[in-house]
Structure I
Amino acid sequence: MIVPGNLFILSAPSGAGKSSLINALLKPENQGSARAMQVSISHTTRDARPGENNGEHYHFVSLAEFKKQISLNAFYEYAEVFGNYYGTSEAAIDAQLSQGIDVFLDIDWQGAQQVRMKKPGVTTIFISPPSKEELESRLRGRGQDSDEVIASRMAQAQAECSHYNEFDYVIVNDDFDQALLDLTTIVNNQRLKCRQQSIAQQDLFSKLLNIEAVEPTE
């Protein structure tokens, strides 16, 4: 019998290191043989960028198709960002979970609120930077944004961090290796819960609970 996968939400302000943590967690050497893991692939109405492939980076769909899916209540969550829509397909996620795959949603706190409404058992994790100064240093270290953009991202980060207490777990990404260990521990914790183990170890407990009583010796 297939043990259903766990659904995880990871949220963080830009620069907190969320993507690096997810990528490290999903490396083959970190996954082990017990359970497959993958990041969900969102649907979007924006055009594919150079190097992006449909079904690999996003599911690229028309605006009409996206709105049709909204009317069918087909998304766990969706949002409009700078004129383009992004959403997480409920059917696609549920299909992966039914195959025993642990699925990670890389979404913001607003998306997390939407998912919790439909999937109360989802495990939510917030990745926090260790300090405001370190976050700004990381953003500037990319060397891609102007001071104005950095200031905007810092303000947005503060707004996102104000929702940290809505999540089940909080990981402060100060030391990357420790943060990865913390994330791995959370994933393993969910796999070891009784509702998971009662399915995974069904044969074991069936045999243990049907052991014939031993007659006492005189």
Structure II
Amino acid sequence: MADRSILQEQVAYYRARAAEYDEWHLRQGRYDRGAAHNFQWGAELDAVRSALERARPFGKCLELACGTGLWTACLAAGAADLTAIDASPETIALNRTKIGNAPVQYVVADLFEWWPPETYDFVFFGFWLSHVPAQQFNRFWETVRAALKPGGRAFFIDGLATQETTARDHAAIDDSGVMERKLNDGRTFNIVKVFHDPPQLERQLRDLGWRGSVGTTGEFFYYGCMEP
């Protein structure tokens, strides 16, 4: 397993960042890079949402690393049943406020230690794959496979390797697999950050016995829908 201290620091970072996480999604504060950038960002997010909508119905659905609920509401609208998992109780609390009365079962768990106790029709993870260390990549996809019913699908979204996806005061991105991240109050944390090349990622998954495709929205995001 990757250095456990990095994984623990990553959890600490997202717990501490919970209240300001949506600023990244909304391009506010340190993430605001101007009107043209923000417009394109929104358009590319809409393209991902459209792709996710086309994957409906979700049936019995599992969301890994559900965060503050930016995607949970979309999943709840198309799922017969939804379980959402995250290591941060702070982000789950914010997630609940977005979802309201939607019937979502929440689980606080470390995804590097968790194993699915049941199977699902649809497994979703948004902006999580880049936080899986390279040496845990195969193991993570074994977990996803174990969570799927026969004929089930996995849908994922993440960021392309471009500096403009991050805050203006963050260090330049690189391929080291670890990045420093800063909160609004100046505190810094090291987290896992693996930037995947979409064609290479598709080949990796095919080598692991998955079929499907990985595409991009242009500059900011990639997404894929895969079946074992």
Ranking I, II by distance in nm of label points 7 Å out along Cα→Cβ at positions 39 and 191, the structure that comes out highest: II
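For mean count of other Cβ atoms within 10 Å over residues 143-150, which of the structures I, II scores highest? Please list the in-between numbers first.
Values: I: 10.0; II: 16.8.
Max of mean count of other Cβ atoms within 10 Å over residues 143-150: II.
Quick check on the output: -12500 is helix-only ellipticity at 222 nm (-39500 (n - 2.57) for each DSSP H run of 4 or more, over all residues; to 500), derived from one of I, II. Which one produced it?
Working: I: -12500; II: -10500.
It must be structure I, since only it matches.
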Test item: mean count of other Cβ atoms within 10 Å over residues 111-118 calculated as 13.5, pick one of I, II: II
Test item: Cα extents along the principal axes in Å calculated as 45, 41, 36, pick one of I, II: II
Highest-scoring label, criterion being relative contact order in percent (Cα under 8 Å, 6 or more apart), among I, II: I
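Suppose you compute FRET efficiency 1/(1 + (r/R0)^6) of positions 15 and 175 (r between Cβ atoms, R0 = 25 Å, to 0.05) for every structure in I, II: which one lands on 0.40?
II
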With mean count of other Cβ atoms within 10 Å over residues 47-54 derived as 8.9, matching label from I, II: I
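Since every read-out is calculated from the coordinates, none of them should be taken as a lab result. As the structure is a prediction and not an experimental result, all values here were calculated from the model. Cβ atoms are built from the backbone, for glycine too; each structure is taken alone.
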